[in-house]
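What follows is a set of structures for review.
Bear in mind that the values in this text are calculations on the coordinates, not laboratory data. Given the structure is predicted, the values throughout are model-derived calculations rather than measurements. Cβ atoms are built from the backbone, for glycine too; each structure is taken alone.
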Structure I
Amino acid sequence: MKIIIIGCGRMGSGLALSMSRSHHQVTVVDNNPDVIERMGPGFSGQIIIGDALDKESLIKGGITRADGLAAVTVSDTINVVVARVARSVFSVPKVVARTHDPQSSEVYKRLGIQTVTNVTLGISRFLELLTFSHLEITHTLGNGEVGIVRFEIPSLFIGHMVKDITVSGEIQVIALTRGGKTGIPSTGTVFLKGDILHISVEEHSVERLKSLMKFT
């Protein structure tokens, strides 16, 4: 995947290094030349020294071909502006913005932007949101111990049942949207084409959920 990371503080640099080590094509955009030293020789991606709000810097960073963008500067305002531009102007498929104020997450959500807060989510959550195409974390509870995810089922799911991705105390389908109507399914509900699942999952069980979703 081609991923653009806007901002290279502790969060941005950690995310860039993690994604680079996972063999993704990563471009970092930051206005501080010291970023080059901060990333070190182990970073195999591209570094663009430029303003996050400069359209030319984004284009130079490859935003027209990007699969995902993470806006993780220290400014919530810059993050939401860049995220909106990435989504509405450049049609980037996966866009995630960092917010320092959890209360503003709801505003971002109404704009169609997924968010990650300092308190509830970290680098691992960015990786999940950017790289797992079917899974969208819509809410977190407590300090991030439990996440509510939205999952649009692929053809692989058709014919399987709710019980196939239920793990007592860890993973639970809490609602199913079908034909524009949302209800609570039983464990024997069979998945149909077009179904959208809403699943609660404990933080430590996200990898298990992804494994179950492969039906292997």
Structure II
Amino acid sequence: MNNYISLNSDAYQKSAKEFEQKISLRKVTDEKLVPKLAKYFEGKFNPAKMLELGPGSGYIAKLFSDRGHQVDAIEFSLNMSEVVKRTAPKVSVIVDEFLEHDFKTNSYDVILGIAFIHLFPSEDAQKVINKINKLLKRKGMLIISSTLHDEVDEGFIQKSNFSSRPIRYRKKYSREALNDLVKHGGFKILDSFINQDSEGIKDKIWLTLVAEKNNG
């Protein structure tokens, strides 16, 4: 289990070019998702200081920065970070592993994690949520997404929607398991919604939770 971070990093190193190529495939869904997410916090923080965890191609970070928000993104794959810099030049990219990175005095209004939390085994996933809580300002908001499953499971699996099919660590969450993870990290869940996969993969359903820090 100790090698899951390096294995995941290697998977994204290999997949970076294809992430960039898939921007056009995913952009229609992303361009609908960003205004939907923005409605949860733009009346409260405008502009918001945001942190995106594992920004993928960087297109969602770009869309938020285009709306006038100050966006940082943290990415542990050097190849992926270069994609983000090309896609979202106004976004500040931190190249490091989230649990290891020292954010010093930085704090955020909103932290966004789409397809991020499921890359960690259970114990470290709770550490991720706890660290997010500490990084958020008073009444700060967490928006987190993962694929939805009937049963909880985790292990090393291939990333099947990429041609290189790299192996990475992946956890499958039920609604109850994801809710519990977020609540145990000191958050109040404000809303949730289901959406289809951005690549149109049949039967791949995403659950998004919108939560507020409740100990600030």
Across I, II, distance in nm of label points 7 Å out along Cα→Cβ at positions 36 and 116 reaches its greatest value in structure I
Cα Rg over 2.2 N^0.38 Å gets 0.94 when computed on, of labels I, II, structure II
With helix-only ellipticity at 222 nm (-39500 (n - 2.57) for each DSSP H run of 4 or more, over all residues; to 500) computed for every candidate in I, II, -11000 is reproduced by structure II
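Hey, relative contact order in percent (Cα under 8 Å, 6 or more apart) derived from one of I, II reads 19; which structure? Don't jump to the answer; show the numbers that get you there.
Working: I: 14; II: 19.
It was calculated from structure II.
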Matching 2.1 (distance in nm of label points 7 Å out along Cα→Cβ at positions 76 and 204, computed) against labels I, II points to structure II
